[in-house]
Structure I
Amino acid sequence: MYRSAEHALAQWFAAPQRKPLVIRGARQVGKSTLVRQFAQSHRLHLNEINLERHPDLESVFQTLDLARIRRELEG
């Protein structure tokens with residue numbers, strides 16, 4: 001299962017015009033670990049947003065305007 005998730009993540013990353021990625025699933029199954037390890041192995045900078053820990057940021061994601069989301073997160 002982990003290997004297929006890793007493969008799917010690699011395919012998403014290789015796509016020339018990829019869309020934002022949302023990974024959903026049950027708690028404690030390795031979603032965050034998968035992404036952290038992928039970022040580390042590809043030497044990528046990872047910005048992690050956990051809405052359970054920061055529910056005040058939930059309003060930022062009420063829009064589909066990526067430029068606005070980025071501005072609000074950087075601001």
Structure II
Amino acid sequence: MTVKVGKRGSPFLGCTGYPNCRETNIIKPDVLNGYLSTRGVVCTKCGSPMVARLSNYGVFAGCSNYPLCDGRANVKDYI
């Protein structure tokens with residue numbers, strides 16, 4: 001399995017044997033939070049740590065200092 005990014009920007013685990021194997025698994029936001037924290041991803045606006053958040057359009061990285069800071073980024077930029 002390898003990390004891939006879907007059409008809406010949400011990361012998932014996909015089989016390395018694609019297209020012969022179409023097995024996939026969802027990466028949950030709490031797993032992404034661990035990944036973002038170990039990579040030291042911080043908000044470009046205020047320097048606070050970024051956390052994974054779930055929206056109707058998929059997962060994104062948002063500032064942990066929200067609502068005081070509205071910094072956000074696409075998770076696929078960090079994968």
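Coordinate-derived values only; no laboratory data. Nothing here was measured: the structure is a model prediction, and the numbers come from that model. Cβ atoms are built from the backbone, for glycine too; each structure is taken alone.
Quick notes on this structure:
- Structures I, II were shown, and distance in nm of label points 7 Å out along Cα→Cβ at positions 24 and 40 at 3.3 was computed from II.
- At a computed 1.1 (distance in nm of label points 7 Å out along Cα→Cβ at positions 8 and 32), which of I, II: II
- In this comparison of I, II, the computed figure -4000 for helix-only ellipticity at 222 nm (-39500 (n - 2.57) for each DSSP H run of 4 or more, over all residues; to 500) is attributed to II.
- Computing semi-axes √(5λ) of the Cα gyration tensor in Å across structures I, II gives 26, 12, 9 for structure II.
- Given 3.2 for distance in nm of label points 7 Å out along Cα→Cβ at positions 16 and 64, calculated: source structure among I, II: II
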